[in-house]
Structure I
Amino acid sequence: MSMSLDGFIADPEDFLGGVDGERLHKWADAKSGPVEQFGEEWKAAGAVLAGRRTAELMDHWGGSHNGLPIFVPSHRPPGPAARWNYPLVTYVLDGIESAMAQAKAAAGDGDVQVRGGYVAQRALEAGVLDEVQIHLIPVLLGRGRRLFDVLPSEIELEVVRVIDTPEATHIRYRVRR
């Protein structure tokens, strides 16, 4: 997840990172170095777990996330467009634990990518998120939607990897249990 130094992942209007909507993601425009490595990691994923708000804002990525199945934990069924047009999108109505279990089963040996701040918070709360990767962008947005706005308690993380570039500091953490 790309995040501003002050903890925001989107501005108040849900643009992903500032007035132009892409400020937090400009680091990914580079075609070499760490971006190549992250691209390979993203390609190795086997499924996506996305919050409903994120999935709907992204129009369910057109029905698949680069060919990956998408699991959306929700308290209500999907709208008609997602239900009828996107066979790789599964709305899971019985909780985040079930959604993550289904995503992990679909991913096989691959990772499950988590998309959306709210679903990441709920996955941390439920103890089903193993790692967090933050692309920390050197900008202060000053307002918007925070990635870790509401957590149930203190959560200990272990630094697994840090890659520093002029565009971002990329930090991977393992969730301590």
Structure II
Amino acid sequence: MFLNREWYKKFFRKQVAFQESGRRKLREAFLPYGCEFSNADADALLSDYWKDYVSMCRLFDDVSKCFAQLQGYKLGVITNGQETQQVEKLRQCGILSVFDVVVTSEAAGFPKPQPQIFQYACPKLGVQEKESVYVGDNLELDAIAARDTGFVGVWLNRLHRNAEYSIGSVERINHLTELCELLVIL
């Protein structure tokens, strides 16, 4: 996780290209084991990894039921992932067509938790920040960042981590099927 975060930060500061950030994460992860990779070897391994990763993506059991409950709402994705990979993951899971917009940090030019990525998404979806709800599984990058931008921030806490943690004006749900109940009271 730490390697991933540090190299993403460098990528978003435009200190390295996306491919180079992947190479360096791979090299750093395997260096303690005495493994070294040329650019070509690293690229081949990363390509294989992403193909396998995308092909293995599956929906949690509550996703389809949640989408059925949200018919009539405008839905979008805001992600720090690379555009091609994120779209392929959504397609692989059979839910790409559910979303009105997919916004990646690559396209927006800003990563979460920066407010600009959330602000970039709103006109694409035809909504204002104050009328938007953002659900994510990362408390800091998703729920708190969305809240700080003017959205209703919702933390999807599937693993029930930090249940005692007080997060102020951030809502918390444990299953996506709880979202519609939350929307009624918002």
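Throughout, read-outs are computed from the coordinates displayed, never taken from laboratory work. Nothing here was measured: the structure is a model prediction, and the numbers come from that model. Cβ atoms are built from the backbone, for glycine too; each structure is taken alone.
Overview of results
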| quantity | calculated |
| --- | --- |
| Which of I, II leads on FRET efficiency 1/(1 + (r/R0)^6) of positions 110 and 150 (r between Cβ atoms, R0 = 25 Å, to 0.05), largest value | II |
| Structure responsible for 5.7, with mean projected area of the Cα convex hull in nm², for residues 62-157 alone calculated and labels I, II on offer | II |
| Answer label among I, II for the case where Cα extents along the principal axes in Å, calculated from the coordinates, equals 55, 34, 32 | II |
| Which entry (I, II) yields the derived value 14 for relative contact order in percent (Cα under 8 Å, 6 or more apart) | II |
| Test item: distance in nm of label points 7 Å out along Cα→Cβ at positions 38 and 142 calculated as 2.5, pick one of I, II | I |
| helix-only ellipticity at 222 nm (-39500 (n - 2.57) for each DSSP H run of 4 or more, over all residues; to 500) from the coordinates reads -7000; which among I, II | I |
| Source structure (of I, II) for distance in nm of label points 7 Å out along Cα→Cβ at positions 70 and 134, computed value 2.6 | I |
